[in-house]
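J.: Structures for review follow.
Rule-based calculations on the coordinates, nothing more; no lab input. All values derive from a computational prediction rather than experimental measurement. Cβ atoms are built from the backbone, for glycine too; each structure is taken alone.
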Structure 1
Amino acid sequence: MWEIFLKTLPFFALIGLGYWAGRTRFFTEEATAYLTKFVFYFALSAMIFRFAATLELADVLDWTFVTAYLAATLTVYLFAAAVAMIRRVPVAEAAVEAQCAVIGNIGFLGIPMLALLLGPGAVAPIIMMLAVDLIVFSSLIVILITGSRNRGFSISILGTVLMGLLKNPMIMSIALGLIWSSFALPMPAPADEFLKLLGAAATPGALFAIGASLASKSAERLSVAIWLSVLKLFVHPAAIAVAALVIWPVEPFAAKVMIASASLPVAGNIFILAQHYGVAPTRVSASILVSTTLSVVTVAAVIAWLESF
């Protein structure tokens with residue numbers, strides 16, 4: 001495990017550097033917001049498009065993989081929501097807590113880190129997981145929050161969900177990259193160099209932005225944050241392991257990537273959604289802070305366990 005920890009340490013060191021910059025106000029919240037926007041809309045999108053453009057659709061669309069990931073993730077999601085409802089938490093807040101329990105930082109942390117740690121072959125499974133998270137669970141949380149406020153489902157909710165998907169640069173990058181690949185279009189050398197150069201900024205930029213954004217997070221509602229962090233860092237990858245290794249056996253390397261990705265801390269975009277809808281943003285903030293801090297050790301432990309097989 002020590003060797004794996006040393007390999008993951010530089011990634012978390014970059015997060016720590018960003019945290020220091022944000023905490024000392026060397027990097028203001030406004031600067032962090034613009035850096036995040038640059039990474040999200042430009043650098044990470046370029047990296048994802050370039051990866052997707054080199055993949056065959058058959059490499060990505062593995063229905064056994066999708067079934068295992070979706071079933072395990074949905075099980076933990078429903079469990080987290082049920083526990084929240086037992087605590088008499090409103091539906092909208094229960095949806096946010098369930099989202100924290102299963103949606104990890106695959107975009108900003110998973111793609112840059114796991115692609116380097118596990119190799120380029122990890123990209124196709126990660127992209128598939130990212131697509132499921134964005135299409136299924138990002139849509140589900142909007143439907144549940146909006147539906148609970150409107151006291152029922154309406155057709156306008158579907159329009160809101162669809163527009164959200166169309167405006168998401170990660171979804172568009174994946175879709176455009178796979179379209180490019182399916183038509184076997186050649187990538188001009190200058191365009192490839194441009195995408196490679198821009199995409200190279202995604203790893204340091206994303207990790208620094210994660211740290212800087214954590215500097216403004218609070219640790220209120222610590223008991224709930226610890227509970228959600230346990231679900232995300234331990235229960236979710238355990239459920240994924242059972243689904244991918246036992247119930248719906250997935251190709252071994254893809255299963256390894258799936259479990260490693262599931263061990264990542266709570267995603268930062270959940271805070272953006274929680275803040276936008278005014279639903280438990282402090283709770284989400286604390287969950288991101290606690291899970292990211294703990295993940296310095298837990299992610300290395302999970303990857304070390306996977307490497308032992």
Structure 2
Amino acid sequence: MTFDLHQLQAFATVVASGTLGRAAIALHVTQPALSRTIRSLEEHLGAPLFERHSKGMLLTDVGHALLPHAQSLLRESAMAQEEISAMLGLAKGTVRIGTISSISSSLLPVVLDNFSQKFPKLQIQVIEDVWDRVADALVNNSVDLAFGVYKPEMEGLSAIQDCCWDDMSFLVAGAHHPLQDKPDIQLIDTVHERWVTAPRGTPPFQSLKSIFSRHELALPNIVVETRSSTLIKSLVKQSGFLSWMPEAMFSAERQAGWIKTLNIPHTTDPFTLTAYRRSSGSLPKPALQLLEELRVVCRHRAAKR
């Protein structure tokens with residue numbers, strides 16, 4: 001079965017917009033014209049793609065099945081157009097990156113600085129979030145590359161083995177928190193303090209949970225759960241909260257004397273970070289060029305150790 005990219009773009013835009021009206025505005029077409037395009041695609045497939053409700057358009061089972069393939073075909077088409085245009089000198093090209101906050105606070109600025117100097121005509125789009133959402137963005141073709149914690153098996157994703165580097169997580173508090181001056185501090189001393197963490201179920205939260213479990217302690221008094229690294233650091237620095245952070249995430253605050261690690265035995269946790277790509281499909285040339293710069297930076301870091 002062959003597909004019309006114009007129809008697939010209309011379908012994907014309706015899904016993203018939620019209603020025909022908003023999708024028509026996004027596509028700069030009239031709503032009746034967009035409705036006819038969707039009907040033509042449904043006739044081509046022999047099944048409805050949406051259930052039409054007063055509050056919007058809901059995907060049918062067939063619509064759900066078509067969506068990832070439509071997104072993939074549209075992205076592959078855009079990649080082909082972008083690469084050919086770049087070869088002809090007609091376009092700048094774009095690389096889209098998803099990353100967790102500790103990487104955007106440390107290694108990523110170095111990579112992007114070097115990359116942008118070597119390829120000044122290329123554009124870079126970066127989204128930052130906790131890993132589960134970054135991974136979903138990569139699977140769903142919203143980004144070309146994702147940077148996160150290494151795991152041996154990630155469904156739909158492949159770790160790029162020569163683009164890895166190490167980090168370490170620590171329990172942290174503000175520089176003037178009373179626990180910073182407590183002699184022989186133990187993990188149990190932190191249990192009733194106010195904590196801010198990444199949301200439950202995320203890798204950082206699970207790692208913190210393992211630390212307390214190894215010390216045969218229940219989870220501490222977690223008052224705030226957030227995906228915002230800025231809020232986490234602000235609550236630790238300004239409001240007396242405790243948290244659990246990768247070293248790279250708070251390196252600037254530590255250098256400024258605002259956040260310090262808590263010197264508690266057996267509470268550090270080493271881990272490996274890496275770049276991921278989708279297991280299937282090709283990478284656009286700008287993404288391949290960025291990976292080359294990442295390899296250079298990783299080799300340089302490894303040589304300094």
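J.: Thinking only about distance in nm of label points 7 Å out along Cα→Cβ at positions 6 and 262, which of 1, 2 has the largest value? Don't jump to the answer; show the numbers that get you there.
T.: On the way: 1: 3.0; 2: 6.3.
Once distance in nm of label points 7 Å out along Cα→Cβ at positions 6 and 262 is worked out for each structure, 2 has the highest.
J.: Identify which of structures 1, 2 gives the largest calculated value of mean projected area of the Cα convex hull in nm², for residues 54-181 alone.
T.: Numbers: 1: 8.7; 2: 13.9.
Max of mean projected area of the Cα convex hull in nm², for residues 54-181 alone: 2.
J.: Which of 1, 2 yields -14000 for helix-only ellipticity at 222 nm (-39500 (n - 2.57) for each DSSP H run of 4 or more, over all residues; to 500), as computed? Intermediate values should be presented prior to the final figure.
T.: On the way: 1: -23000; 2: -14000.
Answer for the origin of the read-out: 2.
J.: For structures 1, 2, which has the highest computed value of relative contact order in percent (Cα under 8 Å, 6 or more apart)?
T.: Numbers: 1: 35; 2: 21.
Once relative contact order in percent (Cα under 8 Å, 6 or more apart) is tallied for 1, 2, the winner is 1.
J.: Work out mean count of other Cβ atoms within 10 Å over residues 38-45 for each of structures 1, 2, then name the structure with the largest result. Provide the component values of the computation, followed by the final result.
T.: Details: 1: 20.4; 2: 15.5.
If we compare mean count of other Cβ atoms within 10 Å over residues 38-45 over 1, 2, the biggest value is for 1.
J.: Matching task: 23.4, 74 is the computed value of Rg and Dmax of the Cα atoms in Å. Pick the structure from 1, 2. The partial results should precede the final answer.
T.: Numbers: 1: 18.5, 58; 2: 23.4, 74.
Computed on structure 2.
J.: If we compute mean count of other Cβ atoms within 10 Å over residues 94-101 for structures 1, 2, which one ends up with the highest value? Mind dumping the intermediate values first?
T.: On the way: 1: 27.6; 2: 23.1.
When mean count of other Cβ atoms within 10 Å over residues 94-101 is computed for each of 1, 2, structure 1 gives the biggest number.
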